[in-house]
Structure 1
Amino acid sequence: MRSVTFAHSPHAVTVGKILCLGRNYVAHAAEMGAEVPPLPVVFLKPSSALPAEPGKVRFPAFAHELHHEVELVVLIGSKAKNVSRNDAMAHVAGYAVGLDMTLRDLQAEAKKKGLPWTVAKAFDDSAPLSPFVGPEKIGDPHELVVSLRVNGAVRQRSSTGLMIFRIPEIIAYLSTVFTLDPGDLIFTGTPEGVGPVARGDVLEAELEGLSSLRVEII
C-alpha cells in the first residue's frame, strides 16, 4: 500500500482512493477546447499512481506524449458521506501540491473514439505529491498559489481562488457519490499552462511558501 507523509513529521497515512477533478479552472477548460462543466468532472487514479521511487516519474514506454498538470491536493482525515458544504472542511486533514501526469496522446485518442481514458491518467507514477501540511498552517485554501517549473522555467502559476468548484463544494459533491474515507486524496484540478515533458526533465511544483515537490522524468 502507498502512503503519504506530513512535512516535518514521521507520521505516514495509507492512501485509499485518489479522486481527481478535470476542468476546474476556466482558463484550463478553454485551453483544452472544453466547456465549463455544470458539475465537477471526476475521474479516479489507483494508489499505485503514487511513485514507488520518490522523486522519479517513469515515462511509460507505451505512450509518446506526457503532460504535466499541477494541482492543490486535499487529504481526507475522517469518514464523510452525504456531508453538507458547511460541514465539509471538518473532514480535511491536510493539503499538498501534486502533479496529475497525463498521457495526452492516449487521452486524445480515447476521447476521439468515445472511450474511457483511464490508462492516460491512472498509470504508475502519475500522481507524485509533496509532503502534506495541516489545515491550521493554511488559512484560506482558496488564497494559495500553486506553481510549476520545468528545468527552471515557469510553466504554470495560478491562484486556487480561481477554481470553479471550491473545496467545500467538491467534498460535499463527492461524498454523495463515494464514501470518503481517511487517507483518500482529492486532486482539485489544474490551472492553464499544461504542456509536455521529456525524459531527463526536472519538475518543481510548489504550494507557495508551504510545501514543494521535485521529480525527474526517467
Structure 2
Amino acid sequence: MKLYFSPLACSLAARIALYEARANANFEQVDAKTKRTASGRDFRQIHPLGLVPVLELPNGELLSENAAVLQYVARSHPEAQLAPTDPLGLARLQQWLCFIGTELHKGLFMPLLSKHAGPDAKSYALGLAESRLAWVARQLQDREFLLEGFTVADAYLFAILNWTMATPVDLKPWPALLEYQARLRKRPSVERAFNEELALYRAEQA
C-alpha cells in the first residue's frame, strides 16, 4: 500500500493507523500548495480534488476520505484491534469518525486554517470551539480512549487536535483534552508518526 499525505494534515491519522497495524506501506508526500508529489507527479491526476489522504491499495485501486481510509486499515488488519467488531461498537466508532470529521475537522478548524475564509467565517468557526471541545472533554473524563481501547477514531482526533498549534483554539480550558493528547503522544505509533511529520512540516515551512 501507499499513503499519499501532507505533513500534519488529517492524513496523519492514517499514518498512525498503518503504524499501529504494522502494515506494509509506503508514504509519498504531497505539497499542499503546489499539489505535486515527492516524485514530481501532479497529485490532482491521482485525486482530482487534490485532498489527502489517498491510500493506494495493493491492486492499484485508490481510496480517499479519511474515515473510509481509517476503517479500511482497521478492517484489513483485524489483529490490531483498531475498530470494534460488534454492531453497537462499530456504530459508536462511526459516530466518532463522523463527529470529528464534520464538527471538528471541517466545522471548527478548516475555516480557521483557510486563507480564503473571511473574518466572519473565522469568528463563526471559533465560536463553535467551546461547545464541541467541551463535549469531547466530557466524553474523555476518566477514560483513556474514545472507546474501550485505542481505535482509528483516536488517531483521527489526535491529528485534528494538533491543529491548535496553527489556530487560535486553546485547549487549556479542557484539561481532559490536554491529558489525552499527552497520553497518546507517548504511544509508540503516535510518537513515531507525529515526530516524522513534524520534522517534515518544519522543513516545508522553512
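Please treat every number below as a calculation from the coordinates, not as lab data. Remember, predicted model here, so these are calculated numbers, not experimental data. Cβ atoms are built from the backbone, for glycine too; each structure is taken alone.
General remarks:
- Given 25 for relative contact order in percent (Cα under 8 Å, 6 or more apart), calculated: source structure among 1, 2: 2
- Test item: mean count of other Cβ atoms within 10 Å over residues 113-120 calculated as 9.6, pick one of 1, 2: 2
- Ranking 1, 2 by Rg/Rh (Cα atoms, Kirkwood Rh), for residues 49-104 alone, the structure that comes out highest: 1
- For the set 1, 2, ranking by distance in nm of label points 7 Å out along Cα→Cβ at positions 25 and 73 places 1 highest.
- Which of 1, 2 yields 30 [percent of Cα pairs over 25 Å apart, for residues 57-168 alone, calculated]: 2
- Across the set 1, 2, mean count of other Cβ atoms within 10 Å over residues 129-136 reaches its highest value in structure 1.
- Of the structures 1, 2, the one that -14000 was derived from, the read-out being helix-only ellipticity at 222 nm (-39500 (n - 2.57) for each DSSP H run of 4 or more, over all residues; to 500): 2
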